[in-house]
Structure formats: structure tokens, C-alpha cells
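Structures given as C-alpha cells follow.
Only the coordinates and a few stated rules stand behind these numbers; no lab work does. Computed from a predicted structure; not experimentally measured. Cβ atoms are built from the backbone, for glycine too; each structure is taken alone.
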Structure P
């Protein structure tokens, strides 16, 4: 298993593990209570992280097809 695939754990840790620390109303960020901003930010970051993992997997498959490993 490739090491970068461990990045897939980061959204779960950030969203679930960070909620007890982010559980407050103030400060407001972009007009949202902090907890709502926290969850929304992790939804967006999850997409970015999964896209990065996908791109790294595709690059590895392309290199493997050329005879590299």
C-alpha cells in the first residue's frame, strides 16, 4: 500500500476528532458559526485530499505502464 493513501484518514480525523475543539459559536468566519465553518471546510478539504490521492495513483499507474516502479 502506498504511503500517500494514508491521507484518506485525515478528513475523518479532522471532521470527527476536531469537533470537540471547534465546538463553539464565536468567532464567526464568513458569517458562519465556527463549528459550521469547521465542518464545511473539512467537506471541501476532503474533496481536495481525495483528488490528490487520485492524481498520485494515476501517476503511479502511468509510470508502472512504462516499466518503472
Structure Q
């Protein structure tokens, strides 16, 4: 296996539907400009609440991609 270096960034995705959609949104948006995405790790989930009702979901995602310095 060849040696590689990976960079890890933190993103926050949001959705009105679910945490899964929030995480997917973060990864897919990053994929528009970053190459060689490898692993997405969910580090935190939270919800936005208004008037006692859940109105949004957020997922904090650590995303790694191959570093090509």
C-alpha cells in the first residue's frame, strides 16, 4: 500500500428533514470543490427548536481527503 497523507476538515451541514440529510448536504457540497474525499465522520448532532417544535437538523462532520501539496 502506498503511503498517503490526508487532511481533515470540519463542516456543519443542515437540513429541515433529518440528520442524515444534513450530513449528506455537507459532504456533497464539499465534493463540489474538493477531490479524493475519503471518510466522513459525524462528531455531533443537534436540532434547531422554535416554539417547542423541531424545525431543523444539523450534523457536524469531519471530512478527510487526500492531501496533494
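Comparing FRET efficiency 1/(1 + (r/R0)^6) of positions 4 and 36 (r between Cβ atoms, R0 = 25 Å, to 0.05) across structures P, Q, the highest value is found for Q.
Computing relative contact order in percent (Cα under 8 Å, 6 or more apart) for each of P, Q, which one ends up highest? Greatest value across P, Q: structure Q. Comparing Cα Rg over 2.2 N^0.38 Å across structures P, Q, the highest figure is found for P.
Structures compared: P, Q; top value of mean count of other Cβ atoms within 10 Å over residues 20-27, i.e. the largest, recorded for Q.
As an exercise: helix-only ellipticity at 222 nm (-39500 (n - 2.57) for each DSSP H run of 4 or more, over all residues; to 500), calculated from one structure in P, Q, equals -5500. Which structure is it? Source structure for this number: Q.
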